[in-house]
Structure I
Amino acid sequence: MSSEKKTVKDRQKSAESVKYIFVVGGVMSGVGKGVTTASIGQILQARGYKVSSIKMDPYINVDAGTMNPIEHGEVFVTEDGDETDQDIGNYERFLNKNIYRENYMTTGRVYQAVINRERNLEYKGRCVQVVPHIPQEIRERIDRAVEKTGAEIMIIEIGGTVGEYENLLFLEAARVMKLYNPKDILFVIVSYLPIPNKIGEMKTKPTQHAVRSLQGAGIQPDFLIARSEKPIDNHRREKLSINCNVPVENVISAPDVESIYDIPLNFEKDNLSERILDKFGLPARNRYYDNEAWKKMVAASKIKSPAVNIGIVGKYFASGDFSLGDSYISVIEAIKHAAAENKCHANIRWLSAEEVEKEGTKVLRGLDGVIVPQGWGGRGAEGKIKTIKYCREKGLPYFGLCYGMQMAVIEFARHVAGLKDANSAEVDPKTTNPVIHIMPGQEKLIKERGYGGTIRLGGWPCKIKPKTHLFQAYERYKAKPIVSERHRHRYEFNNDYRESFEKLGLTISGTSPDGKIVEAIELSSHPFFVGVQFHPEYISRPLAPHPLFVEFIRVCKGNKK
């Protein structure tokens with residue numbers, strides 16, 4: 001124990017000024033830990049502090065790349081090519097800065113690192129145990145994230161729900177950090193207060209049990225974020241305070257809101273940033289919560305008229321009778337950012353690609369623009385191709401993202417170039433016209449079943465062709481001729497077809513700097529028919545909307561008029 005204590009003290013000595021806030025969840029999943037973490041970061045950043053965030057996922061998966069989007073939600077890709085949980089995307093959007101792979105860890109990633117170190121004899125023959133070595137690895141990863149970001153306040157979200165077995169080792173690491181640095185660590189629990197329909201009264205008991213489970217892990221929360229449909233009243237605030245051992249002023253009301261971007265403003269109604277800084281003994285460098293740009297953005301995001309109707313044709317949101325927008329959360333947020341920038345409202349309609357296959361393109365009527373987002377495999381591909389043909393022929397603004405670009409190339413090949421069996425080698429490996437084929441080196445990985453973390457990932461430069469829709473969009477928002485965009489793909493445009501397709505009117509509007517990889521295509525005679533191999537949605541932020549989404553919504557709005 002003494003050697004462990006010394007290790008922790010030595011480690012913390014180099015980061016004495018850094019403060020840590022751990023955010024945990026109670027009662028149920030999906031309660032809003034991610035946006036709470038991001039919102040706390042936003043209000044503390046507005047107070048003048050350098051803030052960053054970490055996500056700890058309790059999964060055995062090494063990263064989120066192999067998880068089903070319907071089950072887990074969107075896979076978010078960082079600038080340095082890590083496949084992460086969608087909460088990392090929220091951190092980037094709220095903090096308006098990049099988050100890197102050091103800021104993301106899973107149980108699988110932590111265990112893998114410890115096992116590799118053991119195999120390399122880095123433990124010098126000692127018995128390697130779950131405790132203390134796993135929590136120790138977690139703490140070392142936190143230190144590396146602090147070093148990478150230079151954060152003065154690091155906010156750490158622990159995935160899962162209090163009371164589960166899966167996240168106990170993350171809680172243990174946090175408990176030990178608190179033991180040796182009590183003044184530098186705060187705990188926030190985000191817990192749900194249900195209002196049963198038949199009773200009509202807000203219930204605090206589930207949250208009380210959640211806090212006791214947390215206390216059972218040796219952790220006392222400093223703040224309680226009371227999530228519910230409605231604002232918490234004083235009676236229940238006092239009840240939670242007494243039963244959860246949290247000062248009444250630190251029970252923060254978090255009712256349902258119209259927009260997630262309202263949450264930082266709501267938190268400041270209870271002076272949350274001031275209370276956190278007081279707890280840490282830190283001054284507010286900006287005396288008041290003064291964030292006019294954020295307030296203006298929130299106001300613009302609530303405009304209801306004029307409205308444009310945007311269809312998202314995908315396959316990752318059907319689960320029984322429900323549509324799960326989390327599969328495309330970055331796309332949704334990018335549309336919202338662009339709509340606010342264009343001073344209009346975006347009505348988003350979810351359309352299953354399989355529904356288009358069965359019902360035909362009549363389901364697309366009434367739309368002002370269509371987006372086909374990312375995807376994998378062949379399911380729903382023909383519905384997407386039908387959708388794209390409809391947009392091309394009707395002059396309806398179309399924006400294809402990654403897989404959506406590949407499907408646009410296939411549609412062009414079939415119906416303009418006359419290659420009736422044109423397809424992607426991913427969808428039909430036997431096609432005689434693989435206009436989309438596998439990238440060099442990827443075929444070997446597939447044969448060896450090397451799927452995880454092996455595709456083209458992260459930020460890559462894209463050279464924009466002048467006098468194109470793409471160039472105009474970037475130029476309008478003062479972007480450079482070569483931009484960095486994030487990628488996540490294994491297949492690409494087959495250059496064997498490049499020359500013939502260009503002669504037929506397909507414009508290659510973006511390539512890798514060496515010209516070898518097609519990054520974007522468009523039809524210059526169309527109001528807006530653009531497909532990009534990258535994911536512009538990943539870098540769109542409420543205070544810095546992505547130029548391509550802004551241009552797409554601008555054209556949709558103009559066409560509506």
Structure II
Amino acid sequence: MKKKLKRNKNFNENQKSFYFEDYLETNQNKKKFENTNISQDRIYMLFFFFFCLVAIFSIKITIVSFKKLEIQNYNKPTQFVVLRRDIVDRNDILLSRNVKSFHAAINPKLVKDKEKLLLKLRLNFPDLHIKKVREELANGKYFYLKRGLNQNDKEILWALGEKGIIFEPFQSRIYTHANLYSHVLGQIDYDNYGISGAEKYFDKQLKNNELIQKPLKLTLDTNIQFIVNNELNKALTTFRASGGAALLMDSRNGEVLSLVSLPNFNINMRENIVDKNYINKITKGVYELGSIFKTFTVALALEKKLVSPDTIIKNIPQSIKCSIHEIADIKKHPKDLSVADILIRSSNVGSTRLAQKIGQEEYKEFFRKTNLLNMSKLELEEIGSPFKLRWNNKCTLETISYGHGISVTPLQAAATYAALTNGGNLVKPTILKKNEYKIDKKIVSNETSNQINSILRDVVSGKNGTASLADIYGYNVGGKTGTSENYQNKKINMNTFISAFPMDKPKYVLLVMLENPQPAPDLIYNYRGVKTKVNRNEAGWNSVYVAGKIIEKIGPILAIKNKEFYNNYVAKKSN
């Protein structure tokens with residue numbers, strides 16, 4: 001019995017042991033299940049965390065992409081609609097064009113560190129008015145930092161990485177030759193309106209949508225303009241002149257091939273120029289041009305059949321009294337001079353004698369025909385008006401005969417010379433290239449024109465002429481000098497030479513003017529085949545010299561454009 005109980009006891013112990021083992025296994029499975037749930041929660045949390053990161057980055061990338069796409073679309077060339085026509089020269093060389101540009105503005109509300117921005121601006125743009133920028137930033141209102149940015153400034157500002165800097169697009173006008181046409185082309189404002197020069201005169205035509213793809217063609221020749229500008233700049237240095245101007249015009253139709261006025265300025269730069277020396281001296285300046293008026297006096301006397309070129313005017317004194325004034329010749333001339341010699345030698349007293357023969361009424365009629373005393377017409381806004389001539393003053397008739405007491409623009413003088421040399425046909429100067437040109441009127445006969453041409457040729461080629469330095473071989477140049485005082489400042493000389501060529505059948509008129517030139521004693525002149533130095537500052541020693549240099553260089557270009565001219569002159573020279 002006891003043994004049985006013992007066995008049962010063992011049995012129970014075994015049972016207990018078995019039960020215990022089952023309990024542990026079940027308990028372990030339960031813990032394992034609980035651990036698995038915890039791991040899954042962590043996975044879900046990590047997944048959610050990474051999902052959020054991906055979502056945030058995706059949203060950010062999408063926003064940036066849209067901004068980039070917006071910028072790319074904004075800068076697409078296809079969206080650039082030009083608002084103004086191109087301007088080209090007679091050979092289709094581009095002179096001005098509208099391009100996309102930017103203003104730099106600042107929105108102070110977007111600037112986080114204003115002092116840091118000011119420091120960056122001061123370092124990169126030392127010429128910038130930092131004090132004013134600081135005031136604008138403090139004001140808190142949107143303002144412009146720089147208008148009309150160039151590409152370099154735009155890149156510098158962009159690299160600053162400042163959100164407050166805004167780039168505003170607009171259409172700017174670029175001028176491909178900068179200073180070269182500053183007195184012809186003019187400028188436009190930031191709203192695309194012409195404010196000066198041809199840009200203002202042709203403003204409506206240049207903004208005509210129906211013609212927007214067709215450039216506005218001018219009569220100017222860029223190659224010739226460059227040469228004239230270059231030679232004139234050299235002259236300002238050589239003769240220490242304060243200013244100068246030159247005009248080349250086709251005497252048959254009035255086309256202006258070159259118009260230069262110095263000093264000039266870069267029309268790509270917007271500067272407020274108040275110095276009067278920067279005016280367009282050819283069209284706006286009004287001057288006493290001196291002895292070039294003697295040509296008008298001689299032409300009028302010939303046209304009225306009062307004299308012939310060979311008529312001798314006897315007993316011409318060295319000086320004469322006119323009211324309280326004395327009219328005299330600078331050089332001593334023979335007492336008896338032919339009408340041609342009066343012009344060739346440039347005699348003031350001789351011209352006065354001719355004027356007295358002509359009379360006041362005939363002069364008035366001549367001025368009416370030539371429009372010399374009225375505002376000239378050209379497709380520019382900057383046009384000067386001649387000073388009113390007072391006929392009731394004593395000696396007016398006598399003094400205007402040699403170019404004193406009467407003031408005109410160089411453009412008017414050149415236009416009148418063109419008429420006198422082209423057969424007597426008055427042409428309208430123009431800078432607009434046209435298919436046909438109208439002749440205004442006839443101011444002298446063909447006979448008078450031929451007589452004047454012969455005399456002007458002798459002024460250059462004759463032994464007594466005053467313009468021998470312009471006698472460039474092969475181009476048959478004629479012309480007349482003029483040395484005078486500035487109408488408004490008697491201390492300043494105005495030296496002028498108006499030439500025409502080729503004189504057997506003139507096609508071109510060239511005017512060269514120097515303002516207050518000084519002697520050039522170190523300059524070696526080729527005076528009638530002899531190398532020499534002089535210490536004089538009359539027009540024959542500076543304006544004529546410059547005109548000769550210009551004609552020598554532009555002659556071949558004009559010959560290329562004109563086969564007849566080439567065959568008659570350049571080919572002969574080469575043979």
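Just so it is clear, none of the values below were taken in a lab; they were calculated from the coordinates. Since the model is a prediction, treat every value here as computed from it, not as a measurement. Cβ atoms are built from the backbone, for glycine too; each structure is taken alone.
Observations
- At a computed 25.1 (Kirkwood radius over Cα pairs in Å), which of I, II: I
- Identity of the structure behind 0.15 (criterion: FRET efficiency 1/(1 + (r/R0)^6) of positions 185 and 473 (r between Cβ atoms, R0 = 35 Å, to 0.05), calculated), options I, II: I
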